[in-house]
Structure 1
Amino acid sequence: MKRFVKIAASLAALVLSATGTASAEPAKGGVIDVATIGEPPTLDPMASTADLVGIVTQHIYETLYTFDKDWGITPLLAADMPQISPDGLVYTIKLRTGVKFHDGSDMDSADVVASLQRWMKIATRGKQAAEVIASVDKVDADTVKITLKKPFAPLLALLSLNNAAAIIIPSENAGQDPLTSFVGTGPYTLKDRKPDQFIQLARFDGYKSRDGEPNGYGGARKQYLDEIRFVPVPDANTRVEGAVAGQFAYADALPVESFDKISGGKTAPVILKPFGWPVFVLNTKQGPNSDIRIRKAIQAALAPNDMLLAAFGSKDFFAADGALYPEGYAWHTDAGTEAYKPDGDTEGAAALLKEAGYDGKPLRILTSRQYEFHYKMAQVAAEYLKAAGFQVQLDVVEWATLTKNRTDPALWDIYITHSPFLPEPSLTGIMSDSSPGWWVSDRKHKVLGAFNAEPDPAKRVQLFADVQKAVLDEVPAVKIGDFNVLAAQAPALKGVTPAPWPYFWNAYLEGK
């Protein structure tokens, strides 16, 4: 069967040989500091789709399933892949036994049922799944059953993702909203958190790893490091300087122009290629973008080539591409891409704006400088939007504030984010009616419903063309292009498999 996603060099093309190999089992010990783009808004991964939240919390909590190195679904807390009834409506999931929570209690089916019920109530992806889930039931202490109202092909992918994540927590904590007890089954526990200083994780000695070898996010999770400290460093140049000075063992999301600076000495570059896509999400719920003509005017006005050039500087780091998945991915299709104008269409945008009767109210663009490329794209976008006749207001805030404010439709018209190329298109935020942007339409429900109900992989690829065309026609968001990301890693840090959400189980410090 053809894989849904082809990842170059198994998730990444590396400049740094980051994984490393050793003839003997690495020694345990050591503490690493990981520089992140800021303070996560929460440590409850059900409550947020922010990558930053997922990066940190995937070490604390685990899901029933996860992704292997080829983006296939693989069991994590589940003992095996589910038994699925012939009609595709009943998923029976056996659980691993002997798995302990950080509080010392044993995980069982009651915890899983309570956790999934919380997920369906709180998480945007859980709400998406809840629309088709009839019930989640305990069969016995080590078995749960999910019954669907209709076939739903993305279910296992939704149960695998680490943001808006279906984490398993003790049943007595599942009633918490917001979550106040940060207890999971993961390889590291939360030891301390000092907001805007660090989040300190310590090895969980009661952790029960899967057998076998590491395999992407799946397989064995070995705990060599004593502690992992995630340090919020909002300024990108400060992350670069800290990496160069040897302050950080790993520094995430660096400006591409720092490539030469971080090459050699106490740090070295890591490139993930292709990583994903920057996207302008439009508020379709209220304000000017509730009018599709305004959304189409924005789509026409933006000039992706200039925006990407400003953000990344070199075509080694970007490609102007309107397809939601680039060539080389099974999901790639050109359907609807005639609406994507690499150099913009100012006159066409102005005509659409006039037709819509635009009243001159400022278009509020919500962005952050913690991802510097977001801010650079926002600056260029503002000028092109003004040329088409828009008034524009840039609201530049901390990333944690952005992820909070985007949940309130009264506060923004566009927010800027980015996403890796996800293994299942239905994981993309705009596919959920409840995701910020709140894209809801009869056409969306028709094409997405057909896509999600089809179990045959080859037919799903064909149906995705209709989904992509609906996105490009109804403009709930504007994809700007494809891009690669740059990080820095200390040469002594080994065993890190480059991934969109970097993780540090299986990592060790050479010479310990």
Structure 2
Amino acid sequence: MDRVVATESGLLADALAAAGHHLPMPCRGRHTCGKCGVYVAGEVEQPTPVEAALLARTQQPELPGYTHRLACLARIHGEVNAVASSISGVAVADVGMRLASYDGDAPDTLGCAIDIGTTTVTVFLFRLGDRERLADVSQLNHQAVHGADVLSRINAANSNGVAALQKLIVDQVASMLEQTLQKAAARPSDVTRVTIAGNTTMLHLLTGRDVRSLGVYPFTPETLFGDTLPASTLFQDLTHAELYLPPGISTYVGPDITCGLLATGLDGNGRPELLVDVGTNGEMVLAADGLWCCSTAAGPAFEGAEISAGMPALPGAIEDVWVEGDHLGFATIGHKSAKGVCGTGLISAVDALLDLGVIDETGAMNTSTVELGSSRISLTQADVRKLQLAKAAVAAGLDTLLHEAGLTPSDLTALHLAGGFGSYLQPRPAVGIGLIPQALVDKTDSAGNTALTGAVLLTLSTAARRAAEERAAQAREVALATHPVFTDRYIENMAFREESDD
């Protein structure tokens, strides 16, 4: 929780920036995306009609004593307490599930939720009794020296031994744990519960398990987890903590997706909704009268990797591109000088270049390279082709799940975009390049880091653990590699176009 003091009337976003919190604003403060959500209490003006409309479109869980507002529009007049719902993708509020209450007998002790993503690792420390955020740290996964995607890590483990990759991630998480404890002026002995989310491969590497079978057919894991063990097994300083590793569904629909189901409340017994974690691996779950899931090999293009000027979503990355007359405008993270382009910038750039006719429906460019406005950052034909492959895989996976459930995009009531990349993806350019169907443009919301949010729930509650195990057992995986619908739709989705059919 962050206390912000404004000496005069002004935007909450400016006050947060002055306090060192630079909220992501995918629409560049033009009041269109609704993604700069903040929970506030204190001297705040009532929402304007514009803010009220955006808030209604981006429903958020309640946080007792606080009001959910948009930092780009909310004006404050003095001291406020603010919890930024999008900082580090951490949802610190009760997410609206009865499972969110702590069910132990030591409410003053600390819990730790950790998300080990292929690209990014986040550690979140909080008090168990009241779920107050005490500290969080995010870093790029140190295993990235061995490649950007899961298969690269598997190959590295096969060549160098699992122990080398295990040491990288265990040492990194231990260091991040130490940093969060120092920020909170806490001791390792104060931590009593830890949950670590991640995909199946990441948790295999964390626990030192053999990953050779994960990279070859029939892709059999040693375990799908769902385990409780002493945290000191991996982190020797955590002598008083239990460690929970959530259950996965399959080799490529892992524990991080099970956590996502908890975070979004999807259980296969309600209205048709879709959860998509758009990243290096495009995992998705369709919840309707049951749960259908799949994983697509999207590759690292969405994370900025293997793109000529690609970079992670760090200060200086171009995060948005748009048409201004007959040329391009752009925005960078943190309003810094352009250093490269991240995944959201790549998608919006291609969408804008399609509008200008620089790229045609087949993905062909009418020039060898194109500069993004005056940024001195350029895209190449090869960059466009890599995006085509990634977006075709995700779009075809989505189509295949809908086919399996007998549904169309119009039948869905919500599309939840999760993960470090998906959370900042704007629906309209995603529709413009054919990544998601037109029918979902106004049904799409940013779900944040659902793996981490789910890990928070699992740290709080043993009932949540039972729910996670039930969901993992219930879900049916759709094997895409041999699925005729996926093959056909993958080829069709290679084209850049706005999806207009259902």
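No value in this document is a laboratory result; all are computed from the given coordinates. All values derive from a computational prediction rather than experimental measurement. Cβ atoms are built from the backbone, for glycine too; each structure is taken alone.
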Query - Value 30.2, calculated as mean count of other Cβ atoms within 10 Å over residues 253-260, assigned to which of 1, 2 - result: 2
Query raised in the report: Upon calculation of distance in nm of label points 7 Å out along Cα→Cβ at positions 205 and 405 from the atomic coordinates, which of the structures 1, 2 produces 3.1?
Result: 2
Requested in this report: Determine which structure produced the value 23 for relative contact order in percent (Cα under 8 Å, 6 or more apart), calculated from the coordinates; the candidates are 1, 2.
Outcome: 1
Requested in this report: Kindly point out which one of 1, 2 the value 22.1 was derived from, the read-out being mean count of other Cβ atoms within 10 Å over residues 109-116.
Outcome: 1
Query raised in the report: Thinking only about FRET efficiency 1/(1 + (r/R0)^6) of positions 189 and 453 (r between Cβ atoms, R0 = 35 Å, to 0.05), which of 1, 2 has the largest value?
Result: 2
